[in-house]
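See the structures that follow.
Each reported figure results from applying straightforward, stated rules to the coordinates on display, with no laboratory input. Computed from a prediction, not measured in an experiment: that's the story for all the values here. Cβ atoms are built from the backbone, for glycine too; each structure is taken alone.
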Structure P
């Protein structure tokens, strides 16, 4: 008879084949065994009857902004908020920390900050800009999971946009190391052409902002990135796709044998242009929120299995950067890693199933970015990362927010599900938890 450190009894476990009621044994930091009536003893036994045990989210798209901009967020507050939303692992973007991760020195500074302050395990993206090209091999050897490029201005002077030449050069290096390139796909040429015909006023409202960045700009950039990936043999990841048309481009490329994946975000599935106008600056993002019909199309793409990963794109800022009468001059980012996933559940479970959600939110991001030897599923031998969910309809209030600043477009929304607890490597996440740096599987 086995002895475990912890046994969770009668859990409704999300597995690759569906929801199964079973006992889960944890030894040390890993899942040791699972069975409907697990035999064995444990130092701690917990009855979790009626709770859904979901794999810890692997959020491959957050901006926790440390070091250098901890007044915007920081690893401690960002990881706390993500844990409250079911997350156990995140991959931090190379910006908006300062300096951004464009060389090994900046990578090491961010690694040290994460190891000191994060309550969750984490990996790091490197930045792909014209100036970082000589540093890409060194960052690859240091342990980045891939390289992130903006195909349009990022909003920060220190993180320059990657034109087609830079993108291709970076993709050649990434392919050499077997790493993916992730792109923010909006074409600056298409945006400029659109705004010449429909010049936005100054100051501009939220409605003006929504009209200023058309779907055509996103599609043009996705097409160009896919062509670059095809020509270079680089794995490509399109982040925060806001439309079904964008997802369809990725699906077509996959059928043609191109190594490309599609990410969307909870806010593109939960909010539309009417909501953006009602909510105001907290809902400003790029690409912008789309019309209700576009949201429905994105859901159809999700149900069809065409969306590979869901990432929060948590990108907060201090309140003063969301103030004023000109939406165009405000910071464009949504703070949503705490509530995006729980809010998705009610509609998602009406059109799909638990196992597909686990694929998009845990298994596929872990696999795509080389973390699946430890993360992404509830299975023996993997890190014992999970969250416990229960049905508990409630309205999200400002006082509930755990990010550094209580700003979220989700305040006032009704959530049917609540994350009751999140466990990392066999223990509940708490202020005493210390995250570890993860590097891609070799």
Structure Q
């Protein structure tokens, strides 16, 4: 790799001109404090899937209206090791299992140890102590991260079985996300061939059911459990989401409103699922817009914690995705991504096979100029969409080293009661134990 393509995380920021001012932020790790004698009643655990320090740096440059909430509130506490039981580079299933249960497992396994034993999760422990529990995601609710908190399967790809276990898990009170087809039988347009209609089964077991933004905002049922499936598959990316699908902040708001009715408190896991997908696609605009949505959801959590002082907020990713490099300048800056109108995949789908409209599509869908050499590079690429994503990223001062995950440590942020328990470098298996300790309950 040539030197000019190497990762520059901090030095590059110093080269920015006044056209793109850098917002100063105190990024030192908060010093340890005397452990608080106060116990948390609620934990809101937010997972920005695929996020790392490079994402934090790029998003800070991308954001135009102040600092990210985790910087504004000086929430940075330390770093988290992410390796799985069988790989230096984890996948989401193994990482989420560790974050949910404190147990390492093999890549691909959900809620099981490598030898197949079911693990106890934060959802289980919280429910055992009388708390309400909820899982929220912008992927299907059967995806690896939410699944690891409430199901036990050998393979993360067992989506239909995960859906079955979610509905029948009495420790879960709220489920918000996509994946409606995985809960419905084929004769109703779903994917299930076992004849089960899990939405109806959920209703029979005491769930209220909603599936639109309007349902979410106006629901006033008296059910003690709530299932919201807002898309047949995953929710649409922020760049392309319609009005019928809620934002992550809207889902988080209503989840907190619902769960906080329990006097004993609650545990809520919220995943910004598609940050990871932007990383896999090397699509900087996709990743940054998903980061902005996640930032809004964290603000919702912080607002609640500021008025409900018995609340702990923890933010940590499962792993890094894409190996993002930051080399912003005044001519190539993440804030330029605000002019990109769609994901790279959608932009590519608008280009004719003979490329006759290539330049027009690119200039319509981005705020960048495209010269003949760049158009030629795209036409000759073996993977048009990937090459397009990388070129847009380059124009915004972002580069990528892989389309997969990496093994770097990820930052951990904490805020509220018990935040002082998180400090320095820790393993992902330490996280649920510290959340449990903050709640004053045992289980890990």
### Query
For FRET efficiency 1/(1 + (r/R0)^6) of positions 53 and 165 (r between Cβ atoms, R0 = 30 Å, to 0.05), which of the structures P, Q scores highest?
Q
### Task
Have a look at P, Q and say which one yields 3.5 for distance in nm of label points 7 Å out along Cα→Cβ at positions 69 and 109, as calculated.
Q
### Message
Starting from the value 27, 21, 16: which structure in P, Q was semi-axes √(5λ) of the Cα gyration tensor in Å, for residues 85-260 alone calculated from?
### Response
P
### Message
On mean count of other Cβ atoms within 10 Å over residues 197-204, which of the structures labelled P, Q is highest?
### Response
Q
### Of the structures P, Q, the one that 28 was derived from, the read-out being relative contact order in percent (Cα under 8 Å, 6 or more apart)
Q
### Query
Where is mean count of other Cβ atoms within 10 Å over residues 213-220 largest, in which of P, Q?
P
## Note on the structure
When P, Q are compared on distance in nm of label points 7 Å out along Cα→Cβ at positions 125 and 285, the highest value belongs to Q
